[in-house]
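Next come the structures, one after another.
Only the coordinates and a few stated rules stand behind these numbers; no lab work does. All values derive from a computational prediction rather than experimental measurement. Cβ atoms are built from the backbone, for glycine too; each structure is taken alone.
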Structure P
Amino acid sequence: MNKFIAPSLLAADFGNLQRDIEMINKSDADWFHIDVMDGVFVPNISFGMPVIKAIKKHAKKTMDVHLMIVDPDRFIEDFKNVGADILTVHYEACPHLHRTIQAIKAQGMKAGVSLNPHTPIAVLEDIITDLDLVLIMSVNPGFGGQHFIENTYKKVEQLKSLIEFSSSNALIEVDGGVTDENIEKLSHAGVDAFVAGSFVFKSKNPLKTISNLKKLAIG
């Protein structure tokens, strides 16, 4: 089973964004993780369309775009146009989740659903076979650099069981507080893709840090 490392550009140096993008291109990372926040669904604002379009010009790897916004349906086509390969929406922001997922797939992107820390896995029972990815938030969404929520391991195991029971092909992604101290345990629990922000970009040698995370994830 492949394991994917997805450095989060939310933790990059915005004054040297191209430099950090090229570092990820050269690294053992697999995806670019891009958090889009609207200041409504979460108490922060991040990348808009022009910035994502600019990132796409330089990025040579999969663009994993995570929408932390209300009413994401309005922007699905826009995110396709600026370069998203995977588009993940929040369960909590989508009253008509099945329709949203179908709209993402209709644009030729892979479709993911994210769950906040307090949202149970059971809410995905009726849609798990339609999903390419489930993103479990292991911190409260909105800001980087938070501490990992320990209950995440249990949620990953529950999700893995649901995926296997349903014969779904969905990947499991975890976002928040991923470090070299918990990535092995997460991998053993069933995680396929690991979002790492501050731990990568605040390290003395991001290339080496990414390489080490990849080795630990593979085991």
Structure Q
Amino acid sequence: MIQLDASDSPDSRTLHDRLVAGIRDIILQGDLPESIRIPEAQLCAQFQVSRTPLREALKALASEGLVTLRPNRGAIVTPLDATLLSEIFEAKQAIEQFIGMHAAIRADVADLTALEDLHCALQQVAHRGDYATYTLLNSQFHDRLAASAQNKQIQKIYSKLQVQIRRARLVINQNPTRMQESALEHEGIMAALRIRAPLDLADRLVRHNKATAEAFMSKVQADRKRPVRI
């Protein structure tokens, strides 16, 4: 078993970061549903670590809003909060505007090639109806587009917001209609990027973000109206 300690050595930090990333992916992929208690023993075995580094990783994920720490009761996957996510979508809208205006001008050949590849893959998995892979590739696409705007501070803020948004996207992409709508919106985003049209790209990104937000809120409202089975 690999023992991770709290030292600041490069090796220790690398292992810590890998553990945080691994558990984050499990949560974002929906393998650990919201409100479920984190299976610490199972994760320790899976990642071959002891309880101490695992709990340090959970603290890091709690700071991201993915995990809720409960003293003496174990940690749980933080439930999706519709009010919080509404605010996150609203904040992200302003950043999408910035990304569109600057990525259209600043994206280099490597950015464009990577985005074309991701776009092609997105369309293929959308056609197959693979919502989990679509959600993952969608996040990678938007992260790369944000990076192509070439503003590291915006990229950092955007990346943090994306962590929360990805779980919401996973929920709504299970609806084949919304996934196909999203894929079509991406066609428009790429069309604007290819001709380097800042205003058009910014507008399309804002509308894409708004459509995603509306789809999530509609899903939340529908779930609330659904009768509870006893």
Structure R
Amino acid sequence: MKFGVLVFPGSNCDHDTEYVIEALAKQPATFLWHASEDLQGCDAIVVPGGFAYGDYLRTGAIAKFAPVMQAVTKFAKAGGLVLGICNGFQILCEAGLLPGALMRNASQHYICKQTYLRTETTDSPFTRGLAKGQVLQMPIGHMEGNYFCDEATLVKLKAEDRIAFRYATQSGEVTKAANPNGSLENIAGILSEGRNVLGMMPHPDRSSEQLLGSADGLRLFASMIESLAAAQ
């Protein structure tokens, strides 16, 4: 299974992500330049963290117009797997592949810390290898991670079991104190209607080997690989 990792001017987690896929998950990966519409036959796409185009205007506002994102949009609408991490989540929301928006953290400060996530659904290619309620440890590093959507969208996300992760305590309790950025109902990650697109603010790429404090992030990549293999 071949993974494509997008590269924008300002991306800074692209090499981290490529390393996890190739060195740890043992799958081929290639970098996909923002100015190209060629996805090079990739089976899955990762939109990595960073500051695409310097996050000018607002996060993801310019990146959504990149030629590569036009190709990614077509790929996703055809059922292709797309994972957006941090800035990638922001870009996917701006591009209309996921609902809602990422606003400034409630504290108005950049936050870089370890967090705990509770797995809310296993009904997706990204979480099929997890258990519902399973708690994962992953770091965050963002200024605009405060997820928001209107009431109708929130009702739909809940009804369709599309909230993938919520910020929680180490024991799995979803509390206000466990919410690092003010995100609506502690939401840390959501799925598209087709369940083939996941956006999340925490970094599975920065938590895929124990040397970094947690290897929980590798579980998401393993689930994607398992899902791709099952579809072949």
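Taking helix-only ellipticity at 222 nm (-39500 (n - 2.57) for each DSSP H run of 4 or more, over all residues; to 500) from the coordinates of each of P, Q, R, which one would give -10000?
On the way: P: -10000; Q: -25500; R: -6000.
Checking each candidate, the match is P.
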The value 3.3 for distance in nm of label points 7 Å out along Cα→Cβ at positions 88 and 112 was derived from one model only; which of P, Q, R is it? Q
